[in-house]
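Following this line, the structures themselves.
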Structure P
Amino acid sequence: MDRVSPATAAPAALQWRRLLADSLLAPSATALRRWALAGLVTSILIILTGAAVRLSQSGLGCTNWPNCTATSLVATGTTGDSLVHRWVEFGNRLVTVAIFVVAIGLFIAAWQYRGDTARRRDLVWLAAAQPAAIVVQALLGGVVVLTKLNPALVSLHFLASIALVAAAVALYVRCQESQEPAMVLAPRPVRLAALGVVGAVALMMSAGTVVTGTGPLAGAPDVSRYRLPLEGVTQFHADIGWLLGGLVVALLLGLRLGKAPRRAVRLGWLLAGLIAAQGVVGYAQYFSGLPAGLVWVHVTGSTAIWVTALFIPYALRDRSAVPAPPAEPLAAHGLGTSLPR
């Protein structure tokens, strides 16, 4: 087996460090787009890990904040189920720290980026929203723990996460565009329908947090829950899903008749498919007694629907693309190529 000699590995490591420094301190449009994509992926990840904490009944695995326990910053203990819950919750806190590091890198890259020799204020503000939102999330998470998983605060915690995803999508789209005035690519009713779909998805996800906060998977066995009938809130959540399905059918019809861009049409069909699959998973989890794994799949599907819905309004207007530089740093060093648009 061939081994890489230290003499060969050192220059390669130095080269990667130089490329990382360039992507932070002198980023190209492609480098900034990669940072924005990393910010979007990690903002989605924080939703999925948070859902894993709640659905595994590990919400009070760490009983204190910012320490995990009264005597330790990290998860400690001997054995037993409570230790598993402690490490699940503490692992989520470690993921949040890693995501915060990515958000700081994104903000630095956006601050250093020069589009047409000038700093892009729109990108800086959107990039600043990510580390700021993560700090707010961490503080809110601390209050959630200290109040023993108050259901209203847990719902607010989740809704702050989906707002973070919306900001991340906006940044990812805007960093690929110029600052030219937007040119609309679809009739006004179609654009309003797309925004209506986004609002309906947000309403559906909000209702979903109430369903979870009412049912058996509220984060820990002995915590307060919404004093609502589970069957009633579940039916309300399902009704919003049916309303969303109808809006998406109307949107698809509008995209067809309004001769919308092909990308918007593809996103519309993808959204319709995700909603259909989500409906199947939703009914399956309800009639099978809400198994935690299936509920996590349902949360993942909701997040995918949210991201897809957010992209559709952006696909219905055009600001022209950011001009590409003549050579990309990674390509120039033979280490890869730019991401496709």
Structure Q
Amino acid sequence: MDRVDYESMVLQDLLNAHDRGELNISPWYQRRAVWTNAHKSYLVNSIFVKMPVPSLYIRHTLDLEKEATVKEVVDGQQRCRSFIDFRDNKFSARHPAHSRRTFFRDLTTVERHDFLMSKIPVAYLIGADDSDVIEIFGRLNAVSKTLNAQEKRAAQFSGEFHQFCLREAVGRLSLWREMNIFTATEISRMTEVQFTAELAMAMISGMSDFSAERINQAYERWDEDFPEMEGVGKRLERVYEKIAALDPAMIRDTIFSRSPVFFSLVLVLDSLSRIPARARLETALFEIDAHFNDPRPLTQRPKNDVDFVSACTSSTQRIKSREIRFNYLQSFIS
């Protein structure tokens, strides 16, 4: 291989190359198309909101007989198909200027222009033979780290429910950090996104034992469409608005910085028709924390306090522990 040239390509140029038969998106070593419409919609939405997308790797050669350039997609087949299929109105995507998902044909003239003139990063492989291409393809698709359950979930389902959970989690980044709910490492591994998914599930269907399989099922069920999105979003905003108004120390320096207890707090506040004012809520949280940290031996403390301590420190993700925490917090806050 001679070199790799890194450039930008306007989407319209990519589409034109495909329409002229100059873009081969299915070379023999590529995998078959596996992206769902939800995956494709997420990519197009990234273009709409001007978020970065991964580079395309294209082998650029010259057909001397036809005196034409030939572009072969080494990595990025499914991204190219997504752009082509959206232009051809085969699926819809969310656009920030529209309340519902929209097809390409329904975009305004300006919106279509902006989409088609969007630039995507491209690495052109110049002078690459088949052995070069196979090695590059293998390197690009090698697994660089072991994915956790949420990262695998996000890779498999990137549709409506995942986008909602990601958006809600990212929007509370300052809260997670200021109140010490999640560490930087946990945030980098999408722990707060899984936390948000479980909250949404509990708001819709009630509390249950933690189950990775149940979360997988929710991601699959709501991948194409998440009808409860607006309602759950408003409920979360209502609760987090109250929490954000608290003295951060009331969460950061108390039992509520533990994510299982914070999970229960959010659900309790959501259950109330009227959330207490800041001062009253802070008093309740202070009292709960004091009961948890009571220096007396457990044998000398009330049974409901002992049960609460146990529910906060062991089997925290089981339904029984979640119910105990919920009822205990509610008795102080409501």
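If Rg and Dmax of the Cα atoms in Å is calculated from each of P, Q, which structure is the one that comes out at 22.4, 68?
Details: P: 22.4, 68; Q: 25.3, 92.
Going label by label, the one that fits is P.
Looking at structures P, Q, which one was helix-only ellipticity at 222 nm (-39500 (n - 2.57) for each DSSP H run of 4 or more, over all residues; to 500) calculated from, given that it came out as -24500?
Details: P: -24500; Q: -16000.
The read-out comes from structure P.
One of P, Q was used to compute Cα extents along the principal axes in Å, for residues 40-191 alone, and the answer was 60, 38, 21. Which one was it?
Values: P: 60, 38, 21; Q: 65, 41, 22.
Here the read-out was taken from P.
On distance in nm of label points 7 Å out along Cα→Cβ at positions 56 and 248, which of the structures labelled P, Q is highest?
On the way: P: 2.9; Q: 4.4.
Comparing P, Q by distance in nm of label points 7 Å out along Cα→Cβ at positions 56 and 248, the maximum is at Q.
Ranked by relative contact order in percent (Cα under 8 Å, 6 or more apart), which of P, Q sits at the highest value? Walk me through the intermediate numbers first.
Details: P: 23; Q: 17.
Largest calculated value belongs to P.
A short reminder: the numbers here are calculations on the coordinates, not readings from a lab. Nothing here was measured: the structure is a model prediction, and the numbers come from that model. Cβ atoms are built from the backbone, for glycine too; each structure is taken alone.
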